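Quick heads-up: structures coming right below.
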Structure 1
Amino acid sequence: MDVQVPKKTTKQPNLTADPYVLAHRYWEYLAENPRRKGEKWNTYYSNLLANQPDPHVDSMTDRARAIRYAKEHHECFYEVRDLKRIVEWLDKASATSQK
């Protein structure tokens, strides 16, 4: 008896396989797992820098730099309120590397 198992389409890694999925892919998670009627989205996860829209590739604003940094370090759960601190770190690291 032949049993055919449907193939999974792999557009991106499985959302449930990543323990930090809500820290950096919250909106994708909600798209795959819609909220129930009357349920509001989680403001904590929506305010994480890693969940903010990707900045333009050429953008070098403080916000864009902080978002890119937060996306690379999503496991640290940086929030919008951490933007100034991250920019200070990036500026300090940039000044140190230019010496």
Structure 2
Amino acid sequence: MIYDYEPEPSMDPEARRALVQQLLGPDAPQAWCELIEGLAILAHAHNNDISPLHCAPGELTVCAQPAWIAVPELERLEEIGFHVASDEEDFRSTRFGIS
């Protein structure tokens, strides 16, 4: 899809990471912090108000529109394990999926 605007980041990345750390506490595992950080990025681009998450064996799907997320945030999502689905309508993660 082609859009004639570039989305702005939803929040300063360092501030978001600090808030997540504050919320979860100093001893929270990194995977938990990155899961919450990813969901925080994806929340403002949600495209399903009723069922935002779907879990299947080995894969977590988050219903959020990739086109509504700024490039730096897309890059961060990739780093922590959320990838744009092939249909470009949501995000998938095998890192956070159930097995």
Which of 1, 2 yields 56 [percent of Cα pairs over 16 Å apart, calculated]: 2
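Ranked by relative contact order in percent (Cα under 8 Å, 6 or more apart), which of 1, 2 sits at the highest value?
Values: 1: 23; 2: 29.
For this comparison of relative contact order in percent (Cα under 8 Å, 6 or more apart), the top structure is 2.
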Which entry (1, 2) yields the derived value 9.5 for mean count of other Cβ atoms within 10 Å over residues 23-30: 2
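Laboratory data are not the source of any read-out in this text; all were calculated from the coordinates shown. Just so it is clear, the model here is predicted, and its values are computed rather than measured. Cβ atoms are built from the backbone, for glycine too; each structure is taken alone.
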